[in-house]
Structure formats: C-alpha cells, structure tokens
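Chemist: Listed after this line are the structures, all set down as structure tokens.
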Structure I
Amino acid sequence: MEFKEIKCLDKGFVRLVDVMGDDNSIVQAARVSYGKGTKSVNEDRGLIRYLMRHKHTTPFEMVEFKFHIKLPIFIARQWIRHRTANVNEYSGRYSEMKDEFYLPEIDQIRPQSTMNMQGRSEETFPEETSLSIQNRLKETQENLFSEYKDLLDMEFARELARINLPLSNYTEWYWKIDLHNLFHFLRLRIDSHAQYEIRVYGEAMAEIVKEIVPLAWEAFNDYSLKALNFSEPELKALKEMINGKNLEDMDFESFGIKKREEAEFKIKISQILS
C-alpha cells in the first residue's frame, strides 16, 4: 500500500508510515471473531455506531496508526501532552539541527486575543506591522542558527550548542497511537478553539484516518466530533426551554449554572438553532 503524505504549514508534513487494522478489525474485536464477512456492511456499521455511541472504546484500540511527522518544536511540545502514544523524536544530541524554521503567514500574525488568554485574536494587524513582525522573526531565526553553526565549528558539543535555538525550529518524530486515543487527540486538536498550527496537522491526519476507517470515522463524527454534551444542570435549563421559557429570562443560578457555563450553554443552543 502506498501511504499518503500531506504538507503542513511552510515546511512540515504528516505521512502515514504504517497501519494495523481497519473497520473490520473493530467489529471482529467486538464480536471476538476472526472470520471476515460474517456480517453485512450495514450490520458492521450499526455495531460500530453502537460502540461509539455507548463509549465501548476497547474495540477501537485494535486499530493502530504510525505517522512520520515534521513539525515546529513549539507544536511538538503541545502535542506531547497527549501521553497515550509511542514517540521517537529526532535527536539534536546525535545529529545537527536543520536550518528549517516555521515562519507564520501574514494572515496568521495577529494580536493577542482579549477573550482567550491562550490564543490569538480574530483581528489582524495592519499589513505593514505584520510584515515587520514577520521580518523580525526571520532575522532572529537566521541569527540564532548562524550562532549555532559557529559553535559547532568550534567543536562545541551538539547537545549544548542547540540550547539557544528557538521553538520555531522544525523537528521530526515517529508517532504511533491506537484509534481510540487518536480520536481523542483529533477531537481536541481539530476543534476551532485549538491553535491554528496544530489544527493544520490534526486536519491532515483526519483526512488520512477517514480513508482507512470510514465507518468508524462516520460514527466518531456523528457521536463525538459534531455532537453536543449537556450537564445535568444544563438539561434542567433545556427542559425549561422546551416548556416555553425564554432563554434570556432564565435564572441560571437556580440550576447551579455559573457565568462561564451559562455562556457555554448559550453557545450550544445557538449551534442547535443555527
């Protein structure tokens, strides 16, 4: 099988190296059966959807994906927080770091969001300001890599020479994960609130995964990715709405819903009504 490689950002990529299993592996595990074609496609689809709907996750762990990924170090440090994968990363102790750095596109150079303390604004800088920032980033990257090469020429140890290189430097790794945990990763990382750069990688992986396990992807999309979850207090508020109460007239405190959860609940309702 020839596996797909998808370019990401300016110099990165996601490439599927190997895969074990497919939709059939999931239903086989669920039925504790080794025979292929023992059920129709519709019955397989129904079983996979049942498993996803009721959060029976073990059969999805029977499918594994191994990716080769090239990404900026600052994204790798976010990514590694998902501790349910096997990872082997390019080593700057054994090999020289490459002269490859992530430089954001002009439309991604934005101010800090005033609403989201960990993200960028939807607003943009004037083009002149964005170009100035982009040039400063590029100049710093070039200067620091030049210093790194000078230190190596002095026979300074690679493991220390690298320490001043910026987080925009690209790294590579092999990343192996089962489908259940991959779905969890994708649910978080292709969400609109995820950082743009890691979202690019998540969307590339999603494109690959849906081709390998289309029935499982459909169930994941329907019951997790595009689904909404409501807490018990939110369900009480929903009941009031069904009984005719106006959303703006509700006393959310009486349901035990605080301000932040109230805002999130209203967003969910707007998604339903849009």
Structure II
Amino acid sequence: MWPDGKKCAMVISFDFDAEEVWLSEHPNNVNRPGVLSQGTYGAKVGVGLILDLLKELDLPATLFVPGRVAENHPERVTQIVAAGHELGHHGYTHTSPVKLSAAEEEAELIKGREVLESFGAKVVGYRSPSWEVTPHTFDLLTKYGFEYSSSMMDDITIYRHANHPIVELPVHWILDDAPHFWFDSGATWNKTIRTPEEVEQLWQGEFTGIRELGGMIMLTMHPQIIGRPGRLAMLKRFLTWAKSHDDVWFAQAQEVAKRV
C-alpha cells in the first residue's frame, strides 16, 4: 500500500483550535479572557514554535483549523500555508456536529471551507470537532467533494467508507496529546497532568506496534497543548526517533488518502 517499499505511514497532524475549543462547549467563556487565553497561547506562541520545529526536522504536517480560528488569526494560517503544510477542515466553529441540525452542519462545512480556501489552499480533508460525526456527515463530505475524513477510531490503517467515496484516516486518543496533557480547572482538578516522558513512552509503543503491522500512525496534537516548551522538547525527541526508521513514510494526510 505504501510507496517506495515503506512499511508504514505516519501523519503529523495538529488541531489548531485556539480559543474556539473553549467556546464551543461553554459559550459563556466569551466573557472569561483568562480561560480563553489558554487557546490564545496556541496562536500566539505554539504555532510558531511548531512551524520552527517542523522546518528544523524537515517534516510535513497537516493542520486542521476551524474557519473562525483562521479569521481571528490570519497571520498564523498564512504562515502555515507559506511553509507548505496542508490545511484541513475542522468546522467553522469548533462545535460538535451532534449538537447541530443537518442544515447547521452543512452551513458549518460550507463556511469553514470558504474561509480556509481564501488563504489559497485547496481543502480536501475534514476532521470533525470532538471526533463526532452524524448520519449526515459523510453524505455532506461527498456532496462537497471532500476526499478524506480523519474522525473515526475503528482501524489502524486507511480505508474507504462502504457507502461513500470518502477515505478514512483513523485517529485514536492514545496518539492525541489532549488526554494526557489537557487540564480544565472547571472540571479536572482531580486529573494529574502526565509528564512528557510518560507520553513519549506511550507514543513510542504505539508507533512500534502500528509500524510492525504496516498501518498508519496518525499523531494528533494541539498547539496550545503540545506547544509548551517542555513538551516540544519531547516532541522533537520523539519525531527524531521516529524519523530514524527508514521504512516509515512521512506524508501529509491528503497524500496518504490517495493510497486507497
């Protein structure tokens, strides 16, 4: 399945949610600048540091961006496109589709893509906010000519949806930074933030297992979470280690989707 005799594929992806992730679940946070500042860090600091790291390691990435984040932080999206990375759709707002009517879900899809493509990028991939889909999602993706989704957790390699032309690039919480590092003072005071070393060990184990099975490693991260200095140091170690495996194909999500 993979090119040039490679044993497996790896996609380095980021969900650039900025303030939207704090607004989608609790709209009243609009009046809480301290809470929103956690997302602002991703735009103000995290994205720049991530782009520098990707350039240093000469690795491609896919960044899924809500349309409203692109509107609020256009300079960062411009930098992402200029660096040659892929833009993927992540809603207009970061609202889970299960909270929307079919018409509202369609409107989010149209508006979000319109904003992202105004930066000169062709947007062919979709990652649902909160990794939630509805009975309408894949019909809508097909209707608007999307090529792939990255929202499901039912496999370790890519596949085409049975009743749609959409290719799925599966995700999983173990390869996401949020379950390990996320902290919300309103709900998770009893949750301990994991150390970078613990997460590095988890990611290395999952990388090794998927590589041995010839699957696809989808690493999912958030600039406001992974973009902290100590975690970026870990990410650099992990990606350098991953890159040392000559039989791993590093590619953007849109390139991997075309292998089906």
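Quick note: the coordinates plus some simple rules give every number you see, no bench work behind them. As the structure is a computational prediction, the values presented were derived from the model and not from experiment. Cβ atoms are built from the backbone, for glycine too; each structure is taken alone.
Chemist: Given a value of 4.8 for distance in nm of label points 7 Å out along Cα→Cβ at positions 30 and 134, calculated from one of I, II, which structure does it belong to?
Modeler: Going label by label, the one that fits is I.
Chemist: Further question on the same structure: Can you tell which of I, II yields 3.2 when distance in nm of label points 7 Å out along Cα→Cβ at positions 14 and 230 is derived from it?
Modeler: Checking each candidate, the match is I.
Chemist: For Cα extents along the principal axes in Å, the calculated result is 50, 42, 36, so let me know which of I, II that is.
Modeler: Working: I: 73, 57, 28; II: 50, 42, 36.
The read-out was computed on structure II.
Chemist: Between structures I, II, where is relative contact order in percent (Cα under 8 Å, 6 or more apart) highest?
Modeler: Details: I: 24; II: 29.
Sorting by relative contact order in percent (Cα under 8 Å, 6 or more apart) in descending order puts II first.
Chemist: Computing distance in nm of label points 7 Å out along Cα→Cβ at positions 62 and 206 for each of I, II, which one ends up highest? List each step's numbers first, then the result.
Modeler: Numbers: I: 2.7; II: 1.6.
When distance in nm of label points 7 Å out along Cα→Cβ at positions 62 and 206 is computed for each of I, II, structure I gives the biggest number.
Chemist: Identify the structure, out of I, II, from whose coordinates FRET efficiency 1/(1 + (r/R0)^6) of positions 54 and 238 (r between Cβ atoms, R0 = 25 Å, to 0.05) was calculated to give 1.00.
Modeler: Attributed to the structure labelled II.
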